[in-house]
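FYI, it's all coordinate maths here, none of it is from the lab. Just so it is clear, the model here is predicted, and its values are computed rather than measured. Cβ atoms are built from the backbone, for glycine too; each structure is taken alone.
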Structure 1
Amino acid sequence: MNYQKKPKPKLQLNVVITDVQPESTHSSDGWKQQTNIFFHEPIDQSLQFSYNGKTVADVAQLKCGRKYQEDRFVAIPNLNKNKEVQFFYAVYDGHAGHSVSTILENNLHKYLQDENDFSDNLEKAIINSFEKMNQHILDCQEENQQQGGSTAICVINKNKQIYIINLGDSACVLINEEYEIQKLNLEHKLNREDEFKRVEQMATILDRHSIPRINGELAVTRAFGDKKHRQAGLIAIPEIKIHQIDQKDKYLILASDGFWDIIKNDELKKLIENWNRQEIDQLAQYLLDKAASKNTNYKKDNMTLIVVDVQSYWK
């Protein structure tokens, strides 16, 4: 069969990545020296990210009961070198493969930065970049006869305003100095009345494992990719919430739904209170280990968790 006359999309190179958990080949000291890095493969222990000599983010992943790790993440302590700090953190939860979450890991923040409105109208830039990114993914899937999709939970700041960008069923919470927890997004699921009403006329909604799903397959109502569900109401338009950082705000925690399925806010509050260290090094791993150790009557999903020490940016 001759493939020469039909060039592959450029992103095809970026998704040829093994799903096998890698061995530990990085030194922990080396991780702490990195200040502008994101990773192209699953990790097998926590990583720390620094800015101005301080650890500002801690990341951990667990494959759990799944055969493959389909989650991907991005941790960029500062997008603007030698300028006022602007961070970008994201968790991408892939399904039916890791190709879409990997494309997002490598490219979504670049699409966002390339938008003409990035500096002057960040919300518009976010919406436009998501639309363009999704169309590119759909084009790649059609070209290469691929399937699958991915959710996204991202945070980016503009000065002390944090934009929480959500597409799907991952979640972001804010924890203050009193260990009070504020949820910063609503998941896109069929148990949301507005999302159910939006898709019910277009989709066949069937329960599987006691969870309502689009066409009996997809539990989320918004995601990247998933070309075969686009006519059933699935969209890639994110919801954006803006939070003004307060001096008492302490941690942002972003995590894929595998973590939130097990750890609810009341338990998270206790776990954070029991964390007896000022630094956040290994905090993400500590939280995931607690989730992984709990007994469930189902195989645990992939878990990826990012802890961002927002105080360390402005103190």
Structure 2
Amino acid sequence: MTIDQIPVWLDCDPGTDDAFAILLSLLHPKFNLLGISTVYGNTDIDNTTHNALALSDLLNKPVPVYRGVNHPLAKPPRYAAYCHGVSGMGDVELPKNPRFKEATDKPYHEAIRDAILAYENEICLVVVGAYTNIHILFSKYPELKSKIKLMSMMGGAFDFGNITPHAEFNVFADPKAANELITDPELMNKIIINGLNFTHSAVATKKIRDSLFSKGTPIRKTFEDILNYYNKHHSEKYKDSEGPPIHDPLAVFTVLPFSSNPEDYGVEYVRRRVKVIESGEMEGATVFVNGSKLTDPGNEEEGCMVPYKINNELFYSYIGEALDIADNLSLA
């Protein structure tokens, strides 16, 4: 790890947009990806674990991949084949038998605990699937809450949703785990909630897609195909969109501004206490405890960081840099 790298643990459910989160955290020199834990969500745990290993193989860079849990705390699992396909990767063919194998030396929560202790007060958890794995981690080892620097979570939406009219998918997948994490007084001040209001503001426009994929290398073609599959669903649902968002890598990226100066990255945000409605018609909805709107000015002394704007071109330039490195590794 170089002196300016941020140590990261990625908890994910690959998933088309998770592929870009793995790309960014595994290859961009600003990050030191210590490990991946997989969780149910976009598809089941067998597929998400395979996809994480296959993406590592595709990118020609190994990383420890630990299998997490396959069900929420208090409800049956629900998958997202409608926008990610049954395999999680749409119609994109990943290596069927990855060279890199699943880590089995310890349970996933012990692996994350060991990483936190090795990089105490430096490590950032990036959580881009259902929040069950991380809820279990802190339930088993509550002393770890004080030892992380940040927890950047993809999930939530304020005043709309994508799985119901009120709820975003990752939060809806396990609202109990989500609520108990983001209302935890030891964690809330360290949490970045990268919700749909934010991710939908950072879409991959045609101009951006052309800049990322015009070189047409095999790696870029694979990632273009992954994004295009997701874009088919997104463009049907959001007909006026200029392009698809790639939600999950934003949660990787935002550990940079919130580790230094958000203004340098064009990030605008509010700090608010947030809660999740765990049941009923509004199940999975994320709301501000004080009843305010995301656009209302002013911050609370305590609460989660909720970004709503970013320098879009800068964010995608980091994706482009990771693809440049992927091209070079594919030739190694």
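Kindly point out which one of 1, 2 the value 24.4 was derived from, the read-out being mean count of other Cβ atoms within 10 Å over residues 46-53.
Attributed to the structure labelled 2.
If helix-only ellipticity at 222 nm (-39500 (n - 2.57) for each DSSP H run of 4 or more, over all residues; to 500) comes out at -10500 when worked out from the coordinates, which of 1, 2 was used?
Corresponding structure: 2.
If we compute percent of Cα pairs over 13 Å apart, for residues 94-157 alone for structures 1, 2, which one ends up with the highest value?
2
Determine which structure produced the value 30 for percent of Cα pairs over 29 Å apart, calculated from the coordinates; the candidates are 1, 2.
Attributed to the structure labelled 2.
Quick one: FRET efficiency 1/(1 + (r/R0)^6) of positions 142 and 262 (r between Cβ atoms, R0 = 35 Å, to 0.05) came out at 0.45 when computed from one of 1, 2, so which one is it?
Label of the originating structure: 1.
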